[in-house]
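What follows are several structures.
FYI, it's all coordinate maths here, none of it is from the lab. The structure presented is a predicted model; accordingly, all values stated were derived computationally and were not measured. Cβ atoms are built from the backbone, for glycine too; each structure is taken alone.
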Structure P
Amino acid sequence: MVIKEIFLNQYFLIGFVAWLIAQVSKVILTLLIDKKLNLYRLVGSGGMPSSHTSFVMGLTTALGLDFGWDSAIFALSLVFSLVVMYDASGVRRAVGKQAIILNTMLDDLYKHRHIGQEKLKELIGHTSYEVLIGAILGIFIANIMM
């Protein structure tokens, strides 16, 4: 079965474990900081640490450790990882800031008349620090699991 084979792939598994640890840590951090259990953080995007970055850097590090830092597969994975990290801290972060502005505008409009508009999701992207911590987590998990 294809799904079983994917989860038996050690490179995918390392990335997946790094992603899972990052997502679980978001729930724990939300519980500690906001004093509430928010299980949506298990699947939600944004926040500390970047699970996307943890996933791709876990994969990239595992490939580098196994195939060499000068291998084509490592280079390909590294380029992919850099694009993901740039997107997480750049494009998606900007979209989140725009969502905050639009939601504020909607709140202002609600005060004067009823508008049936749903609020936009604001926690979409990451700060550079969240991306860095996600990268460190992925690298750490890959070194442990390889």
Structure Q
Amino acid sequence: MTFKNNNAFTLIEIMLVVIIIGILAAMVIPNISGRSEQARIAAARADIEVHLTTALDLYELDNGRYPSTDQGLQALVQKTSTTPVPTNWRGPYLKKKRIPLDPWGREYQYKAPGVHNTEEFDLFSFGPDGVEGKDDTTNWVAD
């Protein structure tokens, strides 16, 4: 007497499951892939609008002015000897004692006094393409 095992999957059933998984992946992956760039832009915005701006404001509170363009963001982690020398430096003003890179691995750009923020400073990232343009993340509202 022979018994047939009816508990196994047929090749058709397995292929049907693989096809369904493929269709679902084709619909989901394009939606997820665009999110990584949005996350990088959000991280750059947070660095510019909160993290670095707070450190620069603390520096200005202690020293009466923001670091010059020549002193740059490095003045937030190390007392500078270039003019104007900060008289009341109480840094480092960044928690990790280093200047963060933007989410694309490049340095943030800093100018003081700023071209766009003439009373304070311009702080920005060149964005994903690494060159100045419309995709930059800035601390000013684009004209």
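From which structure (P, Q) was relative contact order in percent (Cα under 8 Å, 6 or more apart) calculated, if the value obtained is 18?
Computing relative contact order in percent (Cα under 8 Å, 6 or more apart) on every structure in P, Q gives 18 only for Q.
Tell me which structure, out of P, Q, gives -11500 once helix-only ellipticity at 222 nm (-39500 (n - 2.57) for each DSSP H run of 4 or more, over all residues; to 500) is calculated. Display every interim value, and only then the final one.
On the way: P: -25000; Q: -11500.
Computed on structure Q.
With distance in nm of label points 7 Å out along Cα→Cβ at positions 67 and 91 as the yardstick, tell me which of P, Q scores highest. It would help to have the intermediate numbers written out before the result.
On the way: P: 2.4; Q: 0.4.
Answer by largest value of distance in nm of label points 7 Å out along Cα→Cβ at positions 67 and 91: P.
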- prompt: Which one of P, Q has mean count of other Cβ atoms within 10 Å over residues 51-58, as calculated from the coordinates, equal to 17.0?
  reply: Q
Cα extents along the principal axes in Å from the coordinates reads 99, 35, 19; which among P, Q: Q
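Can you spot which of P, Q the value 0.65 was calculated from, given it is FRET efficiency 1/(1 + (r/R0)^6) of positions 11 and 43 (r between Cβ atoms, R0 = 25 Å, to 0.05)? The partial results should precede the final answer.
Details: P: 0.65; Q: 0.00.
Comparing all candidates, it corresponds to P.
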